[in-house]
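The structures considered in this document are given below.
Derivation of every value follows stated rules applied to the coordinates shown; laboratory data play no part. Quick caveat: nothing in here was measured; it's all calculated off a predicted structure. Cβ atoms are built from the backbone, for glycine too; each structure is taken alone.
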Structure I
Amino acid sequence: MKKIILSCFLLGTFFANAQTEIDAIMMSKNRFCVGSVYQYSSWDNYWEGTNKRENLNLGTVCTKTYGVMGNYGITDKLNFLFNIPYVKTNASAGTMKGQEGFQDLSLTVKYMPFEKKIKNATYSLYTIGSYSTPVSNYAVDYLPLCLGLGSQVATFRLMGDYQRGKFFTTVSGAYLFRSNVTIERNTYFTDEMHYTNEVDMPNVININARAGYRSDRLIAEAIVDNWVTQAGGFDITQNNMPFPSNTMNALRLGTNIKYTLKKIPELAFVGGFNYVIDGRNVGQSTSFYGGAFYVINFNKKVK
């Protein structure tokens, strides 16, 4: 039951980079964890390149996300996960209208090839592959109020976990391959003029580290997450709108907590927040989330 419940933790903490796959917990065979998370994120200051500023034509930009997520244990060491968010955006000032609709469907395979206990410590290694694609025809060239960037993304992540007693440390690194996107205009300017509607999207590296307390009923952790755009991106030009292929870097700090009910061990509640402490061409956002998850056991009952 420990493996079943803990693997529900952290579903949808960061919907642009669905995080179920980066907890160091596996769903047991023939168990299915499903649930929903609500996340609210807002900012009124942002980085235009490295220049931090505000924009009175936008005011406060907020994003509300409703996510449905699931994790199925194919075996004890192989899990299949999905995530599909519904997103609403809004700006408190100016004339730009907020958007709403389904964003991107994410599908993930998570495999644990190695787990070994040495004295009082457990060491484990995970390989994770993910694919995401837009599920609605949302406008891409409408930042910062678009629902997403419209790119198909293939992600490979390597993760290691160390647990001693009830205290743990997890570190992972991922490379995101992003497909090009098309926009509804035939010319655009980055650092040079482009006479096409196709936009080359730079790839991304993500580094995530977390540490905290992990038991059967309670997980509490602190998180550092760094999102770094690779070659090909460029800065927002002065007093201009963001663009899909901008360099978008963000260093975030956050906390997460998950509590499992003692009388209903199949039911767990999650919550947390994160804050961008440094960035480039992104908003300095504060995000809060909360949700609930339930584990269904498809194993045949044994007398």
Structure II
Amino acid sequence: MASIPLPTPARPLRIGTRASPLALAQANMAAAALTKAHALDLEALEIVAMTATGDRIQDRALAEVGGKALWTRELDAALDAGAIDIAVHSLKDVETIRDARFALGAMLERADPRDRLVVRGGVTASTIADLPHGARLGTSSPRRAAQVRRLRPDLATTLLRGNVQTRLARLEGGEVDATLLAAAGLDRLGMHDIGEAQSTDLLLPAASQGAIGIECRADDAATFALLKTIDHAPTHRAVAAERALLAALGGDCRSPVAAYAHWLGDGALRLDAEIFSDDGADHVAGHALVTGRGDAEALAQRLLDEAPGSVRRLFAV
């Protein structure tokens, strides 16, 4: 087998990332994995940060202004133009169907996929059930909003966007009483003690939550081979199942859907999924053991077949 050409200080591997603190932390995790796997000097890697359109627009829901592509547009353009060699993404924020010019070379080992409930000072609650009657919960996620409305119809859900630090500042400023944030993101920012993790039985996560994906150009075989050495295969298989289900559902940023694939003690991969109406009043849940893409697609079809019109209309069926 031919050896993989390694980056050098003279020709560093350029790692593209969004410029938010969380995205930079994740890019540094990718750099650390590559450095360790190939005994590279730090000078052989260069992090190239850029501001995504989604980071600039803070006052509207993503579905109103372009969807998940707002997180990937600038990185895609830079990767396609050869300005960067790889792009590091929070896979939860990446479109289900990707441009054929790009290849997902690696996923790092998945972190905690759960949501954490974070409340402002003066509010005491460790679960959704504990929140005061009529409390305001801020979120930009249709999935979280529908789940909260299903569990607590009395709560008011309101749009809350921005990076983690921005959301926490708005929470403490009194704009809302509580919010839900990904445990993985908080941990990667060193915020291990912020919020209370919610059971996946209570709040099933978003597809790909906690997973970091690293893309390169599809025609860049050398870089793809470099990335494969840091790919965490169990994470890759689990997240691929979740994304296959999303693709089969035909949902978009407006579609409240939760999906979580996890490994059982006997080595089987179980995929749990839920789809909701906007207000959470109607929902369908199901699960399947997954050995290939077809099992995830069959689960998606079963959910759609069982869903009432209030749910089906939110998916491309």
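Out of I, II, choose the structure whose coordinates give distance in nm of label points 7 Å out along Cα→Cβ at positions 78 and 174 equal to 4.0 when calculated. Before the final figure, lay out the partial values.
Working: I: 2.1; II: 4.0.
The structure behind it is II.
Suppose you compute distance in nm of label points 7 Å out along Cα→Cβ at positions 118 and 238 for every structure in I, II: which one lands on 5.7? If you can, show how the numbers build up before the last one.
Details: I: 5.7; II: 2.3.
Among I, II, the structure yielding 5.7 for distance in nm of label points 7 Å out along Cα→Cβ at positions 118 and 238 is I.
Here FRET efficiency 1/(1 + (r/R0)^6) of positions 142 and 262 (r between Cβ atoms, R0 = 25 Å, to 0.05) was calculated and came to 0.65; which of the structures I, II was it taken from? Walk me through the intermediate numbers first.
Details: I: 0.00; II: 0.65.
So the calculation was done on II.
Assign the value 2.1, calculated as distance in nm of label points 7 Å out along Cα→Cβ at positions 102 and 182, to the correct structure from I, II. Can you show the working numbers first?
Working: I: 2.1; II: 1.4.
It must be structure I, since only it matches.
Compute mean count of other Cβ atoms within 10 Å over residues 134-141 for each of I, II and report the one that scores greatest. Spell out each step's value before the answer.
On the way: I: 16.4; II: 19.9.
Largest calculated value belongs to II.
Here helix-only ellipticity at 222 nm (-39500 (n - 2.57) for each DSSP H run of 4 or more, over all residues; to 500) was calculated and came to -10000; which of the structures I, II was it taken from?
Values: I: -500; II: -10000.
Label of the originating structure: II.
Matching task: 38, 17, 16 is the computed value of semi-axes √(5λ) of the Cα gyration tensor in Å, for residues 110-285 alone. Pick the structure from I, II. Walk me through the intermediate numbers first.
Numbers: I: 38, 17, 16; II: 30, 19, 15.
That value comes from structure I.
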